[in-house]
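A.B. asks: So, here come the structures, one by one.
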Structure P
Amino acid sequence: MLPVDPTQALRDAGLRVTGPRIAVLEALSAHPHADTDTIATAARTALGAVSTQAVYDVLRALSDAGLARRIEPAGSPARFELRVGDNHHHVVCRVCGAIADVDCAVGERPCLDPSDSHGFVIDEAEVTYWGVCPDCTST
């Protein structure tokens with residue numbers, strides 16, 4: 001899911017290329033919408049060892065640089081994904097917590113035109129759809 005080589009993505013974002021940063025990018029590519037524990041486990045598998053704090057620091061740096069996006073569904077730990085730069089939304093399973101991307105529902109970002117902006121300049125909207133995924137529905 002990485003659009004380019006992780007090394008190049010880091011350089012293009014002005015970030016130093018380090019083993020933990022590459023491992024976290026690769027973990028996010030393999031595990032979209034992963035929580036920090038899942039990302040840390042994948043990074044440790046790739047590197048042999050990396051501290052949880054280092055993973056948190058990398059995720060913050062990647063998010064700040066626009067290479068990753070942090071999402072926080074209600075009742076769930078923060079999740080991270082590589083799909084950035086668009087105004088997509090998410091659907092979350094109430095039973096197992098599975099998350100999937102959902103493109104903006106109708107046309108050109110209609111959710112950025114609220115009925116009352118209260119003077120804010122709106123540049124992003126978060127919509128979360130809740131339901132039960134096909135795996136949980138069939139059990």
Structure Q
Amino acid sequence: MGSIVLPHLRTAWHVDQAILSEEERLVVIRFGRDHDPDCIRQDEVLYKIAERVKNFAVIYLCDIDEVPDFNGMYELYDPMTIMYFYRNKHMMCDFGTGNNNKLNWVLEDKQELIDIIETVYKGAKKGRGLVVSPKDYSTRYRY
């Protein structure tokens with residue numbers, strides 16, 4: 001359901017315009033393949049939180065097979081990747097995983113995802129390019 005309702009960016013121009021045209025809100029783009037099971041699961045969560053974050057974030061979906069222009073630039077090799085942009089600037093978030101550029105695993109907890117988006121937005125409003133995730137996702141503490 002989520003991948004049907006959320007707006008899709010069908011060309012590189014649409015991706016650029018989404019990033020460039022939003023002045024006040026955080027742009028959240030899910031890069032991946034629309035038919036991939038991970039993307040479908042993540043799209044459901046994104047769809048469920050879209051209404052709750054609409055005041056400070058806008059969510060888009062982009063199929064990396066349909067729009068391959070950014071695959072090399074953003075290193076989009078994972079089945080599902082979420083990236084954040086604010087006023088035409090790529091926002092990074094330290095999840096404790098070593099990759100600060102993107103979220104590249106399925107996050108099914110709605111509140112966790114809202115917290116991350118809110119943290120990135122608050123940091124972006126303060127002019128920061130890198131924020132620390134409210135939760136550490138490093139695997140060193142899992143047994």
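Derivation of every value follows stated rules applied to the coordinates shown; laboratory data play no part. Being a predicted model, the structure only gives us computed values, none of them experimental. Cβ atoms are built from the backbone, for glycine too; each structure is taken alone.
A.B. asks: Which structure, out of P, Q, was distance in nm of label points 7 Å out along Cα→Cβ at positions 10 and 74 calculated from, if the result is 1.9?
C.D. replies: Label of the source structure: Q.
A.B. asks: Let me ask something additional. Compute relative contact order in percent (Cα under 8 Å, 6 or more apart) for each of P, Q and report the one that scores greatest.
C.D. replies: Q
A.B. asks: Let me ask something additional. Using percent of Cα pairs over 20 Å apart, for residues 50-129 alone, single out the structure from P, Q with the greatest value.
C.D. replies: P
A.B. asks: With Cα extents along the principal axes in Å coming out at 39, 34, 31, pick the structure among P, Q it was computed from.
C.D. replies: Q
A.B. asks: For distance in nm of label points 7 Å out along Cα→Cβ at positions 34 and 66, which of P, Q scores largest?
C.D. replies: Sorting by distance in nm of label points 7 Å out along Cα→Cβ at positions 34 and 66 in descending order puts P first.
A.B. asks: Between structures P, Q, where is mean count of other Cβ atoms within 10 Å over residues 26-33 highest?
C.D. replies: Biggest value here belongs to Q.
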